[in-house]
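As structure tokens, here come the structures.
Values quoted throughout were computed directly from the atomic coordinates according to the rules given, and no laboratory measurement underlies them. Source: prediction; values computed, not measured. Cβ atoms are built from the backbone, for glycine too; each structure is taken alone.
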Structure P
Amino acid sequence: MADVSMINDDEAARREVAAGMAEAAHAWFDTLDAEQRTIGQGAVPADNPSDNERRRWFYTPTDHGGLTIHQQRPAQQRAAMRLISTGLSPAAYVTVATIMGLENVLDYIEGFKASFSRERGRDPGMYYLRVFGEPGDEGLWGWRFGGHHVSLHNLVLDGVLVATTPCFLGANPAVSPLLGGAVNRPLARVEDLGRDLMRSLRPELTARAILLPKAPSDFVTVNLTYVTDGDGVFPLVGMYRAERFPDPVQQAQLKSLRDAIAEVTELSDADQQAVAYSMEPRGVPAAEFDAEQREMLRALLATYLDRAPAGVSPLHRYDDDAALDTVHFAWAGPTAPGEPHYYRVQGPRLLIEWDNTQDNANHGHSVWRDPLSDFGLDVLAQHRAAHHR
């Protein structure tokens, strides 16, 4: 039995979700041929270097590792999407599906050009699924799904879902037109609630919440496996599986993109220090918020924590005022809509980051992490200690 601190009183729900995941994973396996399964199944999760691949994650349009949508027949794709849905709330699944569809929009915006050393650079078929280990109600197994602006990670121990982070969702474009004057904004509430909370603060709290008058070029902890004190903004070139693209033109284009972002959002050493991740939360604690601001913060938390299925989401923990008091909110950049900006929400076992800085502030990134248990690392360490004495 899994016996770790991060498993809350909702173990029954975590078991139910894990059972659904296992059934859907086996159903997907049953559709695959031997070659596909070799690509789609990875090593059993473990507290040793054999687990390094599972702990790699990306949100750029690179090889995320696993079997792509393109490599599967329609019935296999259906089974894959069914597995993915088991790890998400209904609203989160719709958001993920919408983000994947934005690849078609981005392809249109960029003129339908080949890029990233692929026939089609912006491609809704280039999302990767991999199951690690053998799904079941004993031992360790997990799964990962990712592609451009989606990265989902789940770990199951003895039939209990014990980890759901990192959980990344992005949108490019963050805003795009629909008929009748409507707009498509998959992460609208993620952005707007953060800004509304920031703009609601009284002046003395505003001064303490703002880490920097300008926003960093990306969220601070990017795709690091381990979050550590002092982590700062990472260069864009380092966020792809390959260190360099084989095509020198593509490599030059990536460097040009990085330089263009840096020109708009370049930070001095002092700026980097001001916005860097710290284990001691920065910004303003919710203990100093008024009642309305506390409810705004709870609503903002829901846009991240309710990505997990009902019963698994840890949102209910923040119904406890004492727990909410420990959550800090920080901001960087202007607060006017349409301006590049960044925010961070941080507390015990909680790290949330959002940025919308690139492409004229029409390119959003949002991530939910547990610095102590991303990828279930604390669970793996305890499992190893219990079984390898």
Structure Q
Amino acid sequence: MTVIFEKRSLPVISVAFAVKTGGVNESEEEKGISHFIEHLLYKGTPKRNAQMIAEEIEKNGGILNGFTDQELTAYWCKMPSSKLNIALEVLGDMVKNPLFDEKEIEKERKVIFEEIKMYNDSPHLHAIDEIHRNLYKKPFGSALIGTEKTLGAMTRKKILTRFKKIYQPNNMILCVVGDADFKDIISFAEKNFGKTKGQNPKFQILKTNSSRTEKRKGIDQANIVFAYHVPLARDKKSYSAFVLNTLMAGGMSSRLFHEIREKRNLAYSVQGESHFSRNFAYNLIYVGTKKENIDQIKEIVLKEFEKISKEIPEKEFAQVKEQIIGNYQISFEDSNNQMTNLILNEINGDAKETYELEKKIRAVKLKDVKKMAGKVRGKNYSFFALVPE
């Protein structure tokens, strides 16, 4: 097991067990199984039922949650640092000894069906999910949460077999950020987790680019997403992609926020996101607007990429770097954010990269950002629009 620890003096501790499995490890037939297992680990062990798991954390002043991503599944809590042992014991029990009770499996299957509907009923979230399908072929391009068909085919035997294969120490990261003693964390890990090795299937990630429009009744606004592939996380040019996306749609001072919202009043929401990992990476731009504005906004976006490819003022370039560095430093304030940063960087290669972002961003060259912007044209991007019918 990999153990990561960052010492802090505040009397708060964030603890996570992260398993190196997610969407990249699922075939088309088993889409959603990583997320399903995440839900089920909160449903009980031989020592604790679901209510006891929640109460041991929450009644001791903590917050309990988890998430599934494309390359990891994480179980975490944030507590007073004096309760570290409780955090380790409860989370450790969950990831080692889930019951996978038949009745709980059937109940939680219904819960996830409702979660699927929740994402589908949110136009913004649906559009963000759908762009992933435009960027990648199956199985990776399929929804991480799965479908009613794939989830309906998951038996207890399939779930248990996958759990035993993957949830082994060599596939796990224990990350702690806060006021604790590293020796205590290591002692817990050595006592409770051995050196058993698990297997983690991998499937080829095939990139593509496509454009789609989906019509829906009952919505008033068009939700559009523009996305493009960028260098992978271990490539130093991935930092150039981070700078480019911040220039384009990183906050109220970004170019697209100014052009689309402030200058032309075509939208309320203009947002950018960057997704970087060692296996896939892309930038996206989201805009909520009137159906009639879609073509105009696409033209504005592409024109702005063209402008950046030709010229970026040195002052603006320097300011965007400071923006990224400052925002990242602010994220360190929350131990839970820092815990997530450390885990993601470890999965991408090395947790120590968490502390090197400033150096990497300052090293980004203007010519690399311009060159990257120049590639976003023709068939080198994906577009999705959810529009009122």
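Looking at structures P, Q, which one was Kirkwood radius over Cα pairs in Å calculated from, given that it came out as 21.5?
Details: P: 21.5; Q: 22.4.
Structure P accounts for this read-out.
For mean count of other Cβ atoms within 10 Å over residues 70-77, which of P, Q scores largest? Before the final figure, lay out each step's value.
Details: P: 14.9; Q: 22.1.
Biggest value here belongs to Q.
Here semi-axes √(5λ) of the Cα gyration tensor in Å, for residues 46-165 alone has been calculated and equals 29, 19, 14, so which of P, Q was it run on?
Label of the source structure: Q.
For structures P, Q, calculate distance in nm of label points 7 Å out along Cα→Cβ at positions 270 and 286 and state which one comes out highest.
Values: P: 3.4; Q: 1.7.
Largest value of distance in nm of label points 7 Å out along Cα→Cβ at positions 270 and 286: P.
Using helix-only ellipticity at 222 nm (-39500 (n - 2.57) for each DSSP H run of 4 or more, over all residues; to 500) as the calculated read-out, with -13000 as its value, let me know the right label among P, Q. Write out the running numbers ahead of the final one.
Working: P: -11000; Q: -13000.
Structure of origin is Q.
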